[in-house]
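Please treat every number below as a calculation from the coordinates, not as lab data. These numbers were taken from a predicted model, which means no experiment stands behind them. Cβ atoms are built from the backbone, for glycine too; each structure is taken alone.
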Structure P
Amino acid sequence: MNQHVDKAMELRNEMPMVNNCAQTIMRVYADELGMNEEQAAAIGCNFGGGMKCGGTCGAITSGLMVLGAMGIDSPKVVWRISQTYGRYA
């Protein structure tokens with residue numbers, strides 16, 4: 001696995017659990033996005049629980065936010081990334 005996956009697993013395994021799925025992904029990529037982990041967690045806070053309504057998992061929505069912030073917006077590129085890294089889900 002890579003460092004991002006390792007850190008995400010570490011955050012999600014903390015007890016008590018304090019990060020939802022979206023916050024976990026945002027915290028993992030905080031440095032690359034030029035923010036601290038607290039700011040990243042604040043951005044992801046309302047995307048947990050499937051956007052608070054049982055919809056799409058916050059790991060997916062925050063992953064798309066990270067890709068967008070990194071300038072990756074091509075549907076083809078996003079699909080390729082999902083096929084490559086989807087096995088970790």
Structure Q
Amino acid sequence: MQTCEEAGIIGAATGVVGSVQAEEAIKVVLGVGNPLSGRIFQHDGLLGETRITTFPRDPECPVCSSKARITDLARYEEQVSPRGHVLV
């Protein structure tokens with residue numbers, strides 16, 4: 001299966017997702033509404049559907065668990081590969 005980089009992406013899809021991200025940031029900054037924390041927003045442009053899926057917190061998460069190995073997000077690029085593999 002090709003990645004988005006290889007296959008390309010429909011520009012309008014980035015606009016939809018970007019708008020949702022901006023809305024989420026506004027909710028967090030203003031402290032209003034119900035942010036998508038602990039949930040994933042999925043947009044299927046081909047079917048014209050959106051879904052929100054909940055998921056449990058990962059007790060082994062390298063960023064937010066009690067066992068966090070990535071504690072300085074300013075150094076994120078040094079600690080995580082471009083494919084998302086934790087290097088520390």
* Hey, P(r) over Cα pairs in 5 Å bins from 0, in percent, for residues 9-56 alone derived from one of P, Q reads 5, 25, 27, 25, 14, 3; which structure? -> P
* Consider the structures P, Q: one of them gives -9000 for helix-only ellipticity at 222 nm (-39500 (n - 2.57) for each DSSP H run of 4 or more, over all residues; to 500) as calculated from the coordinates. Say which. => Q
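Taking Kirkwood radius over Cα pairs in Å as the criterion, which structure among P, Q has the greatest value?
Q
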* To do: For relative contact order in percent (Cα under 8 Å, 6 or more apart), the calculated result is 24, so let me know which of P, Q that is.
  => P
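Work out FRET efficiency 1/(1 + (r/R0)^6) of positions 49 and 65 (r between Cβ atoms, R0 = 25 Å, to 0.05) for each of structures P, Q, then name the structure with the largest result.
P
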* Structure fact -> When distance in nm of label points 7 Å out along Cα→Cβ at positions 25 and 41 is calculated for structures P, Q, the one with the largest value is P
